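Right after this note come the structures.
Where a number appears in this text, it was derived from the coordinates with a stated rule and is not lab data. What you see is a predicted model; the values in this text were computed from it and never measured. Cβ atoms are built from the backbone, for glycine too; each structure is taken alone.
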Structure I
Amino acid sequence: MLGFETEGDNIPFSEMFTSKTYPAVRFIRMSIEDKNLLDYLFATENFDIVVNLAAQAGVRYSLSAPYSYMQSNLVGFLNILEACRFHNTKKLVFASSSSVYGKNAKTPFTEDDMVGYPVSLYAASKRSNELMAYVYSNLYGTSAIGLRYFTVYGPWGRPDMSPMLFANAMLKGEAIQVFNKGDMYRDFTYIEDVVAGTLRAVDYEIGKSDCPNGVPCKIYNIGCGNPVRLMDFVGEMETVFGIKALIEFLPMQSGDVYQTYADTSRMEADMGFRPQWSLHDGIAEFAKWYKSDENPLLDWNN
């Protein structure tokens, strides 16, 4: 789904929606793998800045659907880069992932750490995006910022992520699946912090003198900077939902990593951004949304 502001109404897409809150914003359902349609969109709208969050996400599904990941995350991202190039887009901000750090033992993870040994195809695809963006910035001068998101959660989250899966199972009285017997750490980052950091990146002007080799392409971590043991996360879920979780302990899954832990000092130094949300407050807000009429999955799950 691509969202953008426009004054016209001249794009012949079959599925187009106008925001009820912001009438100047429209949403179009399309695939970034469709090069011709994407090119038409760019030619019609003349975007100054593009924020690309479109991708096939998730580590485990990449093991069973590798071609889907390559089409979306490589071919689709190449289409975005080409569209920015040929339509003179000034800046591209795109989603990378903390998964690029693989099994790095050094913590917290900094943007200059080794990222040459991914442990999942998804991670490899996101690292490829970073390299592709650098090449296009070097060749064609488009500014690019890649954002390595760390375990994003909150209202309207992905149905395959642990908060949604746990909440669904707990309310149904079913067991939640906890991998590596709960001995895992994640830098859970609330969606409000992710959005705030992304908007800072949109407004940030990259100085070539601050970039390696003068190429206007930079990478930033967006995380909470406070890794949480998985069982402590489960405990927060139990508290806010008032339900004792039934737990099925499972071994570590292929492609998973033991821990994630973001060093966010680069983003703070360059953009003045610091995460604000604690896990306790974030889970409380998530639970409030999950049990509300705003959750479109609630009726299906219960």
Structure II
Amino acid sequence: MTYNIFIDGAAGTTGLQVSDRLAMHPAVTARFLCDEQRKDNAARKQMMAASDLTILCLPDAAARKAVVMGGLTNARLIDASSAHRTHADWVYGFPELINGQRDAIAAASRISNPGCYPTGFLALTRPLIEAGILPRDALLSVPAVSGFSGGGNSMIARQADGALPAHGSYGVALAHKHIPEMVAFAGLSTPPIFMPAVADFYAGMLVNVPLHKGQLTKTVTGQDLHDCLAAHFAGPGLVRMAAARANDETLLADNLLAADGLANADHMELSVFADQDNRQFWLLARLDNLGKGAAGAAIQNMNIALGLDEMMGLNTGV
């Protein structure tokens, strides 16, 4: 059986990435509207009604309007924007995060794709909170960097014009739209200090969570933290450990872990580093902001929603 998938917003950065993946997918046919029709609400509504599932690759405000339109046709939706990530009526599309999430996604008519930075942050923190190692009232800082494609077509154009700096911080007002999602799905009682940055490479991402021994509720080693994460993500999915142990020196070619090391891949890798006395820890997630951070996650959620092999059409690196 072949499923029809409508990409609403196929001309955007995420939409193009979703389109590329669906073009190689053996079980679906991607459907689009031409440039003359892509803002025609009647045509969009008709396409939603005629498709098995619609992936919204739109800005937040446009996604909210599209959901109203989809409700009139009983369309099944995956929203790649941040508009519905903490909405009670939507299922959060991070299947590996907690037990039962895959089943919830499979049964849902409204699935919200996680944000790219929250994907890395949640993978590093939620397992430790569930294990009672990291307290819910932990005061966390989250330095992170993404490739400039994370800023969409406008930032890609700035880079092409030479107007983008080599590296720059943003979200310095401490009110980034990802923070509510990070708090809600980590199970934290206090928002982290989220410190995102963008650099002059196209795709890729590093999300860092530094920890002191005194922030933890148990005395642990770096290997203990590694093992906790490894056990949590031991099942199927796109989240894996980058190495078999903490402080794996093979990850650090020239003492550098490249932010774009997983560009064009749809999986995410987690690493744990610790000082010699296990008093300071550095948790790190590496992913492609357009892969597991956006389009790859959307295809993974689509596969689950349609009852297909979860990895179908994805570059899993294996």
Structure III
Amino acid sequence: MKKVYIDGSAGTTGLRINERFADRDDVEILHIPEELRKDNDERAGYLNEADIAFLCLPDDASREAVSFIKPDNDRTVVIDTSTAHRTLPEWAYGLPELSDEFRNKIRNSRRIAVPGCYASGFIMMVYPLIKEGIIGTDYPVCVSALSGYSGAGKKAIEVYEGADKPADFNAPRQYALSQQHKHLKEMKAICGLDREPMFVPVVDDYYSGMLVTLPLYPHLCRKKLKPEELRDILAAFYEGERFIKVMPFGSEAETNGFLSASDMSGRDDAEIFVTGNDDRLLVNASFDNLGKGASGAAIQCMNIILGCDEAKGLNI
């Protein structure tokens, strides 16, 4: 039985990770006493005792936690949900569906960085387009995204769910207007883009679920494709993958031509839709920002490391 420690278990991601262990008999959760969870000496002890250590912390605190692990500790596997280590070459990037290389690096690494929620949707669409030669690394990528408020953290959740919620919190709110969002770095690095994409994130007054939208002009692509052809290429790229499903062309008709950002709330997989026409294409990734966009992805990575079913303890 593997010992698991969650550093930052009181946060949204930490709580969701802990929930996914409720019915598992293959792991033992190490619980640090509440009064000691910010005691660095105690944390170091738990981090070094664990076989799997989840870090659900701000960036600087995650870097600090890694420094607490003894240099001669060749057992503890760190799965970090922060932004701190996602573009470091010595860390595995936790999106195994991208290739056998990504999955094997997760399996054999002791340092895994869980992708950001927005970045997960962006990369699962853009990465295969570049690998299949549909767009070049110089393509002027622009992507928008709509997320539930749970992705904004505990303080924002308290505001959204509080009795004194400001009036503007009742409507969608665009942010990161300076184009300095923290997920941009990994979007560029993992996809191999020449420059960071234009990114338009919006948070709205519902709890969880995310829709990331990528518009494409076929005349700017290296291969000019019809939407049906693009859908088939993406379906072939993700063939056999259970966590990323490319939906049949035209399947949005089942919901009267609408895609809801909350459709995948409570799930740990993602759906990709290709729509549009011969002149303008749209690719959409729908998933739960707390599932495939955070804690679900972290557990999937742990399952790969343990050699068990990737979907164990997850909802797909």
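Given structures I, II, III, which gives the highest value for distance in nm of label points 7 Å out along Cα→Cβ at positions 194 and 242? Don't skip to the answer; put the middle values down first.
Values: I: 2.9; II: 2.2; III: 4.1.
Ranking I, II, III on distance in nm of label points 7 Å out along Cα→Cβ at positions 194 and 242, first place is III.
Computing Cα extents along the principal axes in Å, for residues 106-169 alone across structures I, II, III gives 48, 35, 13 for structure II.
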